[in-house]
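A short reminder: the numbers here are calculations on the coordinates, not readings from a lab. What you are looking at is a predicted structure, and each value in this text was computed from that prediction instead of being measured. Cβ atoms are built from the backbone, for glycine too; each structure is taken alone.
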Structure P
């Protein structure tokens with residue numbers, strides 16, 4: 001893939017900037033990198049803290065000629081994993097569906113958005129935000145305990161340009177794997193770097209649960225047992241070929257296309 005990088009000192013959201021490029025007919029590989037986002041966002045409309053000059057805030061335009069678009073966030077996570085390892089020698093974990101985790105704290109996130117022509121995807125925007133040169137005081141109080149940066153982990157500043165180059169090369173590799181239909185490879189690689197392990201007890205909150213209690217949170221436990229006032233018992237099983245979460249409870253295996261997962265401490 002040929003990348004055309006456009007750099008902005010500041011913008012509301014790199015994803016929105018790329019969506020505008022897509023609407024204007026820009027080809028696949030258009031990239032917007034911003035020094036700051038004033039209205040950066042994560043999943044579920046949450047704000048993404050994007051202070052000037054500290055993070056890597058980048059969005060990439062894809063014109064997918066492949067099925068399996070639901071695996072794009074998973075493939076993107078693998079690209080970030082490989083880029084961080086290549087650029088800075090750090091091993092990260094991937095927390096389904098779109099978090100990059102280092103030593104149990106959030107290093108970054110992925111936001112994939114699509115534009116459709118009828119029922120056919122016309123384009124996809126792959127947004128990636130990474131905490132690169134933040135110090136502890138650069139995070140808001142509400143995020144400080146749960147966030148980390150490469151600078152904090154390394155004990156020195158990280159090279160954002162080197163990281164961007166490694167990221168684009170890795171995105172090219174993993175979107176190529178999607179185009180070649182290598183879903184099994186993507187799922188296997190994700191499992192090898194997953195923050196959760198099969199059989200591990202987890203908390204799950206999801207809107208697409210097929211049961212009547214679809215909006216509740218459940219406590220997971222390795223031991224099967226009846227539901228109680230504290231919730232249902234689930235364990236992590238992995239992801240399937242569509243990138244959906246698989247969890248197991250006393251009533252069998254369940255599949256979630258979106259949601260949030262947390263470990264039971």
Structure Q
């Protein structure tokens with residue numbers, strides 16, 4: 001494949017690489033000629049340079065994985081995530097934000113000027129701007145332990161927006177937009193992708209736990225009226241981290257089939273979420 005996106009021989013790291021969007025991202029990057037290191041709590045079978053085990057709930061596990069990664073790191077794709085139940089609220093916050101943030105910040109010293117980071121949030125995090133007064137203390141907390149402690153002592157705030165999954169995605173959006181301003185002064189771009197409902201191995205958990213089940217999930221696919229594939233989310237991630245997008249930083253991209261724009265303009269109606 002022609003090196004249009006600039007990944008030939010670039011050294012990249014992908015977390016959450018075993019399944020779903022992360023696995024799809026790895027496949028695209030390998031096709032583009034990148035040298036890929038993967039991180040996951042599960043085995044990764046793709047033919048990558050190195051497949052390292054990591055548990056984003058555990059600072060020591062993150063630090064060990066980072067120590068095993070040889071720099072430089074030209075691009076980091078933060079794709080790991082938990083859906084909510086059966087995992088605890090704190091575990092969801094750790095994997096989806098606190099641990100992901102610690103991994104990113106720990107790899108920043110190995111990232112040269114011109115490198116890039118892309119994280120995954122969700123369209124479920126829409127409206128994060130209205131919650132900044134709640135989230136900025138966590139966003140600006142100093143490191144893994146402080147972030148974990150905040151989550152443990154603010155479970156009411158986490159459940160108040162609909163649970164840890166929604167909270168973690170709002171916080172990730174807020175952190176990316178806040179932190180990107182500092183990283184770009186070092187020549188490192190940071191952006192976030194907000195996918196709509198996507199057919200990944202986490203989808204059955206969403207369907208089991210969402211009030212209204214699959215019907216509610218499908219209501220968030222308007223106006224395109226279908227769920228996305230993992231590849232349809234992986235390509236925007238790959239493009240966000242491409243050196244061709246050298247002036248794009250602090251951007252919250254929506255890959256949701258028109259949902260965000262439709263809601264903002266009234267062309268799409270936000271569904272009523274059943275109680276329970």
Structure R
């Protein structure tokens with residue numbers, strides 16, 4: 001386990017490699033476009049602006065407050081979903097040929113994939129901060145919570161990417177199963193609805209780990225504080241994901257090349 005923890009640390013420190021891998025994927029995806037990844041941000045902004053306008057009227061909520069709530073939550077969810085989608089085919093499709101021909105630790109590829117999605121999240125932040133400032137919800141403590149969240153989320157993202165990549169490489173049916181599961185989970189996570197709508201049944205949402213990640217991100221930015229219970233759950237789950245991914249790496253990393261077609 002200790003040797004794999006060292007490999008994980010070395011992979012993180014080898015930023016030149018995973019940075020270039022991530023940049024190459026970003027360039028390839030948005031090649032010959034003028035706005036590049038800003039097309040996705042602009043599209044989401046317009047869609048959520050219209051949805052917030054409609055739902056704020058239906059649910060009798062303040063438009064700016066609900067728009068910031070919706071935009072922050074949906075932005076993080078889109079990054080989570082993109083990370084999971086990338087992970088499902090990371091070893092079996094995206095880096096299939098690279099794994100066959102180049103000797104490198106799989107953690108490098110997972111970090112590159114996670115970093116690519118983190119960049120997309122950061123590109124959304126100017127809009128989020130702008131909306132928060134207009135709505136009078138920007139606090140200095142928001143930056144502190146945002147910084148803490150980004151560290152925990154980046155590590156969690158890497159580990160989840162590695163876990164799903166390994167599982168989907170070994171069991172190809174999981175690639176579709178996971179996508180369907182997350183499609184359903186979207187409606188059971190307070191992204192487009194608020195937790196206060198559950199009334200006295202708030203306890204039903206507590207087992208949903210993704211709720212705590214979204215709540216950490218959104219509450220830290222909007223309110224300048226995060227419930228201690230949420231902080232502990234996200235921190236402990238990040239630790240668990242790290243240990244589990246290191247265990248999987250120790251057990252299966254030498255078998256990956258045999259599983260790749």
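The table below gives the values:
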item	result
Read-out relative contact order in percent (Cα under 8 Å, 6 or more apart), computed value 29, structure in P, Q, R	R
Test item: helix-only ellipticity at 222 nm (-39500 (n - 2.57) for each DSSP H run of 4 or more, over all residues; to 500) calculated as -12000, pick one of P, Q, R	Q
Given 1.10 for Rg/Rh (Cα atoms, Kirkwood Rh), for residues 46-157 alone, calculated: source structure among P, Q, R	R
Origin of the value 0.60, where FRET efficiency 1/(1 + (r/R0)^6) of positions 86 and 198 (r between Cβ atoms, R0 = 30 Å, to 0.05) was derived from one of P, Q, R	P
